[in-house]
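Rule-based calculations on the coordinates, nothing more; no lab input. Since we're looking at a predicted model, the values are computed, not measured. Cβ atoms are built from the backbone, for glycine too; each structure is taken alone.
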Structure I
Amino acid sequence: MRFFALWNPFVFVGYDIASKQQIKETVRELYSSKPHLTATIGFSFAGLSAALSGAVWTGAVATLIVLACMMFRVWMEHHFRARSSEDVGEKWVRLFVFGSLLSGFGWGLSGALLLYGTSAETQAITMGIACAILQGAAGRAYMTPGTALINISLVIGQMSIGAFAEGNYIYVPAFLLYFTFLASFIQQMVDNRLRQLNAEQTAERLFREITEKNELLRIANERLATKAYEDPLTGLANRRKFDLALAESLAASNDTGSTISLMMIDVDHFKAFNDTYGHQSGDECLQLIARAIGSSLAGRDSLVARYGGEEFVVIVRGEAPDMAIAIAERICLAVRLTSLDSLPSAPPRQTISIGLVSSRAGTPETREAMLAAADAALYKAKKGGRNRVCVHRGPCPGQQQEQDTVVPFDAAKQA
């Protein structure tokens, strides 16, 4: 920031790049009357020294001036804190500048009085207090450098006049040298402040960008994970997802004793369908069948997956075996009633065969046993004429108990 631009008392360093919270905290700090209390105590001590050395009126007037400035600053702080909103707009900046310059004028006038016609001890105390006050003002100048520079000029200028009038000519060049030092210090403080704000703004921007990119990466990973478990043709779960879901469902069933049912579904005579109508029509047929199966399971705790080729699998959780049979029959009917007129050459309606097995309460089942039982029931359904549901009764394969039985449900008779 250029030196001459620093002299504008209404310049708020970094206002255009600082956050609203930073601006509020800075203005709140500027309105604090604590530094003015220290200055008031210091000048009052110098005034007491003047009074004790014989300059009673000088000490009294100098003390009253700084006390008046202090009271005004206390009123300013109270007025600022009692404002109705968190607004820190131009009104409050103008009030701060006015109050600050008034304080600077009062300090300078008090210091000039204490340097004229007082003892050497009082003058030394006044110089020490003034240097401390000006150093403190310079340390806070990174926020409003113009106000600080004008205040320093007011104090040093008036005290130089007082010292010169007293005949202490050496004070004048010393004051000028001190002002040069403070101005250079303020310039450096402002530059550091701007670099800090720019660095914070850059860090915040980079943080937002990283957060946004991490969120995009998370979404992309979720989509990738979804695609990894999705059959690209039908949009159903794929074989990998089915294997995981079946393992989880069996574990939950074995822990809680709840029932799960497994259906293996095969599209009837699908090889002949592909040979007659082409693979494109075959793919569209599988898509229609997949939608029919999914719609039949709406509202159920279930999973529909493409097992491979023209085979589908369904896991139904928490339904009694009789209800699982009814659901399987509904699926058969839904597929049977699905029109294929929209496909090239308008193929006739398609049918499916279903093999169903339900876990038995209190009997732990394994993945292999459930799949083998469902596959055996599907084989019976296909052997029995297709377009039907066959249910595996009794223990799953591998459990040496009663013989397996298969109960057929002919969907064609109900269509």
Structure II
Amino acid sequence: MDVLRGCAVMGILWMNITAFAQPQSAYIDPAAAGPLSAGDIAFWATSLILVDGKMRGLFAMLFGASMLLLIDREEMAGRNGARTQMVRAGWLFVIGAAHYLLLWWGDILTLYALVGLAALRFVHRDPMQLVKAAFLFFLLHFLLVAGYVASFYAWSHASGGGAGFASFAASLSDPASPVVQREIALYRGDFLSILLHKIVDLPRSWSLGFMLSALETLGFMLLGMAMLKSGFLTGRWDAEQYRRTARHCFLIGVPPMIALAAWVWASGFAALPALGTALAWSFPFRVPLSVGWAALILWLFARNPGHPLASRLGAAGRLALSNYLGTSLLMTTIFYGWGLGNFAHVPLGALPLFVAVGWAAMLLWSQPYANRFAIGPAEWLWRSLVRAQPQKIRKSS
């Protein structure tokens, strides 16, 4: 699970790099970043097909599984596991809120904290019950986001509404539009201006993000619980089972994702295809691809258990919270105005270079740190807040 978590936190950096470096709308419509080169389109297509939402799904599955492990550990120690998890979620919400305000608007920790409380109601279900509940929440999520996207279709085709929708779409995807230019100026500006904007925008951005993500996240958490109880996430399956699962999941998910990417590209990144694909039409394939990534990683390391990369990825996974927050600090320093000020200066096709820098940093610092310390700095803060006293951080000699 540590190796999986390390891969997930590295994958999330790939998924988030566009939002660190470009206006928010570039995450859905890459044309918002300016004229597209072949490299820009290749990066966008690779992200859409293989990464976007899949790494978040994998991370949520592992979060759900880790909840079960924590509760079991607490109950074996004679403590109330559910109560500890609720306290843990409360402090995670605080850490996430600080992450949102002080570093980056794309925080997922507050979402995980609240959704994790709902997931507590399912911890004693058997694996099949958890899978059924997960797919029920997946269905509800798809109906919700499909209805949200349908409202834009209705707006664009309403009598007298077409011009208004066209103006709205242009304001989000045209690099020269006032909306996009204001966002670029904001994130090239100083820390205080960005902070005040996020405070003002908090109710809108957080409520919309919660609405569009909560049910999906809950489904993935429950799926992760089922995968832990079945032995999938703990490596109890043999290598061939993981290989077959990965193959089937990628065969189910990749071809339709390629078709969706081709459709959006052929439309010239028109607002409705781009928005619909990002939010709704890609979702049914996100589930098998998230599971497929887990199976592929487990298969690779089941075949090569002593590979040096496994220990480095495992260390990165044990420090997942520190690495998640650390990449936000690193990338906002690189791109925001209070740092190096590269926001909207780097084309999409060059962003993998910055992802590689972040990956290298995670892999290089995590293992030496984990050799000396029992938990990461952010994990230490979180655990100390939960226990209401400083926790031991150094390993015993």
**Message:** If Rg and Dmax of the Cα atoms in Å, for residues 129-368 alone computes to 40.4, 120, which of I, II did it come from?
**Reply:** I
**Request:** Work out which structure the value 31 belongs to, where relative contact order in percent (Cα under 8 Å, 6 or more apart) was derived from one of I, II.
**Result:** II
**Request:** Can you spot which of I, II the value 0.20 was calculated from, given it is FRET efficiency 1/(1 + (r/R0)^6) of positions 297 and 337 (r between Cβ atoms, R0 = 30 Å, to 0.05)?
**Result:** II
**Item:** Computed -25000 for helix-only ellipticity at 222 nm (-39500 (n - 2.57) for each DSSP H run of 4 or more, over all residues; to 500) - originating structure among I, II
**Value:** II
**Complete:** Structures I, II compared on Kirkwood radius over Cα pairs in Å, for residues 305-344 alone: the greatest is I
**Item:** Structure responsible for 101, 39, 25, with Cα extents along the principal axes in Å, for residues 9-232 alone calculated and labels I, II on offer
**Value:** I
**Complete:** Candidates I, II; distance in nm of label points 7 Å out along Cα→Cβ at positions 193 and 377 computed = 7.9; producing structure is I
**Request:** Can you spot which of I, II the value -1.39 was calculated from, given it is log10 I(q)/I(0) by the Debye sum over Cα atoms at q = 0.14 Å⁻¹?
**Result:** II
